[in-house]
1. Work out Kirkwood radius over Cα pairs in Å, for residues 75-138 alone for each of structures 1, 2, then name the structure with the largest result.
2. For which of 1, 2 does mean count of other Cβ atoms within 10 Å over residues 147-154, calculated from the coordinates, equal 24.0?
3. Tell me which structure, out of 1, 2, gives -0.58, -0.69, -1.09 once log10 I(q)/I(0) by the Debye sum over Cα atoms at q = 0.10, 0.11, 0.14 Å⁻¹ is calculated.
4. Looking just at FRET efficiency 1/(1 + (r/R0)^6) of positions 59 and 123 (r between Cβ atoms, R0 = 30 Å, to 0.05), which of the labels 1, 2 belongs to the structure with the highest value?
5. Identify the structure, out of 1, 2, from whose coordinates helix-only ellipticity at 222 nm (-39500 (n - 2.57) for each DSSP H run of 4 or more, over all residues; to 500) was calculated to give -8000.
6. Ranked by distance in nm of label points 7 Å out along Cα→Cβ at positions 219 and 267, which of 1, 2 sits at the highest value?
7. Can you spot which of 1, 2 the value 2.1 was calculated from, given it is distance in nm of label points 7 Å out along Cα→Cβ at positions 171 and 187?
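Here, each number is a calculation from the coordinates, and none is a lab measurement. All values derive from a computational prediction rather than experimental measurement. Cβ atoms are built from the backbone, for glycine too; each structure is taken alone.
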Structure 1
Amino acid sequence: MTHAIRVHETGGPEKLRWEVVEVGKPGAGEVRLRHTAIGVDYADIYYRTGVYPTALPIVPGHEAVGIVEEVGAGVNDVSIGDRVAYVTQEIGAYAETRLMPSRHLIKLPPGISDNEAAAIILKGMTVRYLVRETYDVKANDVVLVHAAAGGVGLILCQWLKHLGATVIGTVSNEHKAALAKANGCAYTIDYTREDFVQRVRDLTDGRKVPVVYDSIGKDTFTRSLDCLAPEGLMVVFGHTSGKVTPFDLMLLATKGSLYVTRPTLWSRLKNKEDLISRANEVFSKVSEGTVRITIGQTYPLREAPRAHMDLESRKTIGTTILSV
């Protein structure tokens, strides 16, 4: 008997139900995984609430780590007993066991623990494309990062510092400010007490910044445009406060010929070679000490509703993990 967290109707965290599920034998090209650690992402909340519409019922979750228990016909890239991680656009990770196509699996290096892999695999690859493909960060760039003490934020700040950038991060309290500074932020702005636009102008002597990384969305978007230097880039890669309100494109012209993008990881994972090379680069950053992983909180899988409540209320720091 195995269990999963399922959603039968959209709504609050109480809609996450712990249920017995059937997991059959792997078919051709598939493996059966026994999960050990599952990463929690804000996208999981979007599926639960219906922001990302999909046919119900669903099992949330894009990323997890586990042990290969059984392999189907034609699988020769992993073996029974291998520790593997995955991140896929298809959801279904909030489960004790599941079937998974082997093409999505990444073997874990010995120096990376299961919890570390679950904490870094999606968020680390997200950071990589943000700083190398969406905007090619250069030494001495001054960068604004919203939600700097969040799961992606802490990794992003460290990676930016490694590249030689000066990082300005927004946070919601003193504890998160201290954490962000310990993870690469040169300056922090408590947006509950300070005007982040004015502080960015002050910190840059009026020059403002070439790029803003924003996972908050509606609450920060318009004012973040005022933090950009002429021809600067606004990178919206999440919307924890809600989707950005439609706006007149002339706003970008009047504020200095600005650019806006809404990138995703999925468009960059075209094949298994892409997946493995990106994952290995992320793991190497952890192994060499460039990126330290902050797992702020861990919950048993069956307590996923509590994890969602804490994440939505902004009580969490760093990465959230579900243990199995």
Structure 2
Amino acid sequence: MARNALQPRPDVTPQIEAFLEMMAVERDAAPNTLAAYGRDLADAEAGLGKSGGLMGADSPALEVWYAGLSRAGLSAATAARRRSAVRQFYRFALSEGWRKDDPSRRLEAPARGRPLPKVLSREEIERLFERLMDRDGTSALRLLTLVELAYASGLRVSELLALRVEPFRRDPDHLIVRGKGGKERLAPIGPAARRAVQAWLDVRDAARKPKAPDSVWLFPSTGASGHLTPRRFAQLLEQAALNAGLERGRVTPHVLRHAFATHLLEGGADLRVVQTLLGHADISTTQIYTHVARDHLARVVRDKHPLSRPQPRKD
């Protein structure tokens, strides 16, 4: 699959092509990752054209190019991604003996003001579930099952919708999920989610036409992918949230993943455990949830601790 992303392109040098091939073969980088690296390095090559490109630029030239990214209106996240691509390229160039130095070593990562994730309170989650359980019909049960699984396991929406049906025939209490970068992790399935899945399987199987081949997907659809799409899931979830009295935009598939992580931390779960469950490669990505959980804990202390309450006046 990765080889398809390595077709010769006029906008990259032979050195960049060699780097991309290394990433595909030795690190098993996904096609989308290779395409992103290719674009970032091609942009750097063009931006450094007057300084000899990536292979000829020195540290001052690279710093001038990098500083120009923000002036060109690129976000901190995009600039950080280009910095990462260039630094990895130069490490490869050193290992291949193409260069004797690494001109990217002094490039500092841009400050990234990461916004706090949107999170539903436990009361809002309960309100959403109550509304979903009040509805009847196949589509209603499917949506309930999707929400139960998302909230119980913290799956990314792409992972959730690409679940295959066969493992669920055994009523498992956990799944092995292949996430970003092809990395596998365990995803828990709580009792409520398991009950919802088994009820969904009964309805799903009963709805299949006689002698029709069964879909491999847990949530099949007639679309090109064969399973429910993220867009359609988001539409159904938004309508259910509005029906539950929640504000428009407050509930999305990704917000359910945020709620999974934050509610675990509020309940005392270890940060490393939450990192593993979410499939985050870097714990700094998981730490964003501690800020949300900390706000919750501060409110608990303020509202529940006796010394935080107004003291009666002594006359």
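1. If we compare Kirkwood radius over Cα pairs in Å, for residues 75-138 alone over 1, 2, the biggest value is for 2.
2. Working: 1: 28.8; 2: 24.0.
For mean count of other Cβ atoms within 10 Å over residues 147-154, the value 24.0 is produced by structure 2.
3. That value comes from structure 1.
4. Largest value of FRET efficiency 1/(1 + (r/R0)^6) of positions 59 and 123 (r between Cβ atoms, R0 = 30 Å, to 0.05): 1.
5. Checking each candidate, the match is 1.
6. Details: 1: 2.7; 2: 2.1.
Largest value of distance in nm of label points 7 Å out along Cα→Cβ at positions 219 and 267: 1.
7. 2
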